[in-house]
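Student: Take a look at the structures below.
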Structure I
Amino acid sequence: MEYVELDKKLQALTESEKRHKEKPFTSEIYNSMEQVNVNGKPAYVFNFDEAFQQGKFLINKHTRFSEVPMHIHTHIELNYIYSGQCTQIINDKEIILREGQVCIVDTGVPHAVLATTENDIIINFLMSKEYFSTAFLSRLSGKGIISEFLINALSDRKEHDNYIIFNSENNKKLPNHIRELLCEYFDKSLYSDEIIDCYMILIFTELMRVFQYETNQSQATSNRNATIIDILQYLEENYMTCTLASTASHFNFHPNYLSSLIKKSTNKSFKELIQAQKLTQASILLTNSDLPIYEIANNIGYENLNFFYKKFKSYFDVTPNEFREKHKGYN
């Protein structure tokens, strides 16, 4: 499927949209849908457990011209504004999403969608919590302490705010990744599922970049010095040689201030971050090389092999041998 065909498919009115456009109505499907009380208000329960048995996640186009009453999901929903805009009520707060923006809504979060116009095309990615947390987040988290920091930050925000809005309207790559994924999804062929998984990784990586940029901008507003992302990047690049004192000197900080900033921002000490980066590098070498484990340990600064095994097992919950056996299929 080409982009022109995809646009034509998404812009075409479905039978349901034609009926809603002619005369707005409330779908009869709600008559048989379970309702629960959330914060003293009724909400429908959208449950797609049976549908998830057929695949890892679902994608559908939001029905234009119709209102979706207050409801909760048993899954995680990612909304992408393909064109136009969309107004949602999330936790009693009105949220306007514009073209190119993304909103991730957690399970059990009450929200409603107001009526849209013909130009408002919203794509819904419906993911089980297991897919969202394991299938690709775990693959991203192994790339370094910056990725780990961003994922933890997203997780924290998702727990506390229940939804995340990504101001990705100016991102140039995200629309292309999503279009490519949709072309595969709506016109499947050999290896489409694997390709779709790869595009999901790319999409979420771009969202992490958006989040990283906003984090840096927010910190730069209140602090003209280096941001935590700058510091983490420095540690990723110099983890074999840097010390707390040398890092503090590089950023013109007092060591005590830097130590406090790192702990406050990442909930880890300087020493723990360096160890995490070393062990992450070890995991990369275990997956992508045939180097003996003692040599890998030595390469990342562990002369005591038993100590390396202990720290690796504590960090990854498996031994280096088990990690290599589990991940060698990804080479």
Structure II
Amino acid sequence: MATTSTSRVTIYDVAQRAGVSKSLVSLVLRGSPQVSPARREAVQQAIDELGYRPSRAAATLAGQRSNTIGVVIDDFANLWFVDLLAGLREGLAGTTFHVSVADAALNSHLAESPVHGYLSARVDGLVIAGEPRTADAAGVGVSTVVVGVRRQGVAGADLVFADEAAGSAAAVEHLAALGHQRIAFLAGDSGPALERERSYREAMAARGLTLHATPRGGTDEASGHAAAATLLADEPQVSAIIAANDLMALGAWQALREAGRSVPADVSLVGYDNSPIAATGIVDLTSVDARGAEVGRLAAQALIARIDDPTRPPTTTSVQPRLVLRGTTAPPPR
């Protein structure tokens, strides 16, 4: 029966209860084969009776693995991270790794990045799913995977990303096939948004269509609303809008409603990321599926491989996106 004492049970308490040394308890906790079955059973019984929980921090300081993976994202509001984290969970299933997630935007008021906090905690590996800081570009000294197309990388890190160029090209191709010629793009300032815009420009130019890209700004819903409102005021002839992500598309939809424009009867709308909200029946948003879950699963696999062999050459893995057609795209009005 576990102890009811409010004081923290230590490894010394376990050793005393089992009648063994602290060193032997440590061997049991590490699963060492050097411990006899009888003594292992005595230690385990003491652990159960006292309700002892080993300190992960103490184990790390002792030179053991922390069994922790640090994940750095740049904004919890970005719905793409839902699928990414689900994929990471799948990829790490069956391992002993704990996952800790930090939002760089949430702690932007601090001088130190979440990466440095994780390094201080001696994590076994990092997944950076945001823009790496310049200070980290030369490498961070621990197994690292960078997720997504970024403006700069991290030396020695593996890279896993969706082929953003293919996604935007598919969106333009779909709208052009419906008969749209005045196709606008709501641009953002993140690495993935920049790549999606670049591909939009190339796809439009290849078809001889005029560009209607908004100035680059934030990638949240409010930014999408502001960009679309300005676009509709300046270029009311636009018949289709591609947003750099689903949140921006939702903001654009609100701007269209305020302007008296119906989706898709007056203006077709395409998002990016195929977030959970895009798939809901009430939204039913056509969106490019960046396959965040698959990216997360592959990132987990790459990180495990790098932890097992830190000297292996960095790898680059690209995932093909797919366009999910729903109810927000249709031929342009006649």
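Values quoted throughout were computed directly from the atomic coordinates according to the rules given, and no laboratory measurement underlies them. Every value quoted in this text rests on a predicted model; they were computed, and no experiment measured them. Cβ atoms are built from the backbone, for glycine too; each structure is taken alone.
Student: Using the calculated result 1.00 for FRET efficiency 1/(1 + (r/R0)^6) of positions 105 and 273 (r between Cβ atoms, R0 = 35 Å, to 0.05), pick out the matching structure from I, II.
Tutor: II
Student: A value of -12500 was derived for helix-only ellipticity at 222 nm (-39500 (n - 2.57) for each DSSP H run of 4 or more, over all residues; to 500); which structure in I, II was it taken from?
Tutor: Working: I: -15500; II: -12500.
Answer by label: II.
Student: Something else now. With P(r) over Cα pairs in 5 Å bins from 0, in percent, for residues 89-168 alone derived from the coordinates and found to be 3, 12, 20, 25, 19, 12, 7, 3, 1, which of I, II does the value describe? Walk me through the numbers on the way to the answer.
Tutor: Numbers: I: 3, 12, 20, 25, 19, 12, 7, 3, 1; II: 3, 13, 23, 25, 19, 11, 5, 1.
Answer by label: I.
Student: To test your reading of the models, identify which of I, II gives 42, 24, 19 for semi-axes √(5λ) of the Cα gyration tensor in Å when calculated.
Tutor: I
Student: A follow-up question, please. Looking at relative contact order in percent (Cα under 8 Å, 6 or more apart), point out which structure of I, II has the largest value.
Tutor: Largest calculated value belongs to II.
Student: Follow-up. When Kirkwood radius over Cα pairs in Å, for residues 121-280 alone is calculated, the result is 17.6; to which of the structures I, II does this value belong?
Tutor: I
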